[in-house]
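Dropping the structures in below, format is structure tokens.
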Structure I
Amino acid sequence: MQIFDISRTLSADLAEWPGDEVFRFKLNGRMAGGSSVNVGMISMSLHNGSHADARYHFEDDGWRIERAQLQTYLGPAIVVDLSHKYGGNSVQQITVSDLDAWANELMQAPRLLVKTNVWRDSTVFPKEIPTVSVEVPAWLQRRGVKLLGLDVPSVDQITSKDLRNHHSIAAAGISIVESLDLSAVDAGHYNFVGLPLKIAGGDGSPIRAILWRD
């Protein structure tokens, strides 16, 4: 079995969304200081690093992360590699024509992970990111896709206030995963798991996302 870790490492070096909470880790007890064990704690935004969005993140009456349908975050997936499209400073939208070659496969593996390689350095927050075009959510819905994962911090532009893509993707019955690291993964069929934590009232959750092949 080949396992590919597609999670970004949570550390003090990880770039947070501008204005959001940074990731912090500290040891409250150290064996070297006389404690019987090493005991750590963290504080962070629920959207640091690789994470799942709950619908409550962008809709006041949306479901919260403890109610996430776990089967959505576990099962066959397709990685589509669009990194060739984003050389230089290109931030073109992700369109249906970019995904069309995988249309039939998505009906059998209804989790789409899009590799752009735009966010190569996790310590520097990107100024611009590619996002899906307006027709993509409905196109994915018609093929039964239940999860969309991107290797950038949002499915909307960094400066977006109306979060159009968040709303349209959710309206299509598709769950959102953001800030994956697909840099070492080729296009193709995989099995995926990236389970959110059971956080009461949470608007999202960090995930440990992996792909594997038998």
Structure II
Amino acid sequence: MDKKLKNHWEQVYQTKGPAQVSWTQEKPVSSLGFIHSFNLEKEASIIDVGGGDSKLVDYLLNEGFEHITVLDISATALEKARQRLGEKAHKVNWVVSDIMDYQPDRQFDAWHDRATFHFLTSKEQVEQYLETARKAVTGYLAIGTFSDQGPDKCSGLPVKQYSEESLASELHNGFDKIRCITEDHITPFNSKQHFLFCSFRKHSN
């Protein structure tokens, strides 16, 4: 694990609340929309990659999904989510890991990632991520990244921006694009971040 990167994110979550970080959403509307579009059974296995203390898991639990995994490099972030969920937290599989080191012990019907993929700025990182996803995903994948109109940094770290074409090109080995949308995410401090969200289906062969 990249200790410097882990320390960065632990520091962020230890010192800042939801109103002080740009990615906070009270309701992750686009993420839920894509997951709903997959028409999954409630028994489906879903992973939220880089989920941090996102409320996506809250909504999925409330909708009756039974097999949810939340992965994040920051133990502090996941502990915040656990505390918020209270008794419901035991229904979730919590994984503290850098996505670069993650070795899935199960397969997933749906893989969701809002704002982790764009932190992978080297070809080697992107390929490692996609190799893991190809092994782990049996059904669908939804990725939200900064668009080519979006910021070039987040939380003080460089990011890689994507167009619909460039994101689909990265995933063409293993996944077929279903659809893409763009949206302006309004941060808690009223600035705009332009996002690209795309959904994909695992190749059937």
Checklist entry - Which structure, out of I, II, was Cα extents along the principal axes in Å calculated from, if the result is 45, 37, 32? => result II
Checklist entry - Computing distance in nm of label points 7 Å out along Cα→Cβ at positions 160 and 176 gives 0.6 for which of I, II? => result I
Next on the checklist: On distance in nm of label points 7 Å out along Cα→Cβ at positions 88 and 128, which of the structures labelled I, II is highest?
Outcome noted: II
Next on the checklist: Among I, II, considering only relative contact order in percent (Cα under 8 Å, 6 or more apart), which has the greatest calculated value?
Outcome noted: I
Item to check | Per FRET efficiency 1/(1 + (r/R0)^6) of positions 64 and 96 (r between Cβ atoms, R0 = 25 Å, to 0.05), the highest-valued of structures I, II | outcome: II
Checklist entry - -9000 is what came out when helix-only ellipticity at 222 nm (-39500 (n - 2.57) for each DSSP H run of 4 or more, over all residues; to 500) was calculated for one structure; which of I, II is it? => result II
Checklist outcome for this item: From the coordinates of one of I, II, mean count of other Cβ atoms within 10 Å over residues 144-151 came out at 20.0; that one is structure II
Checklist entry - To which of I, II does the computed value 14.0 (mean count of other Cβ atoms within 10 Å over residues 56-63) belong? => result I
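Read the figures in this text as sums done on the coordinates, not as results from a lab. On a predicted model such as this, the values are computed, not experimentally measured, just so you know. Cβ atoms are built from the backbone, for glycine too; each structure is taken alone.
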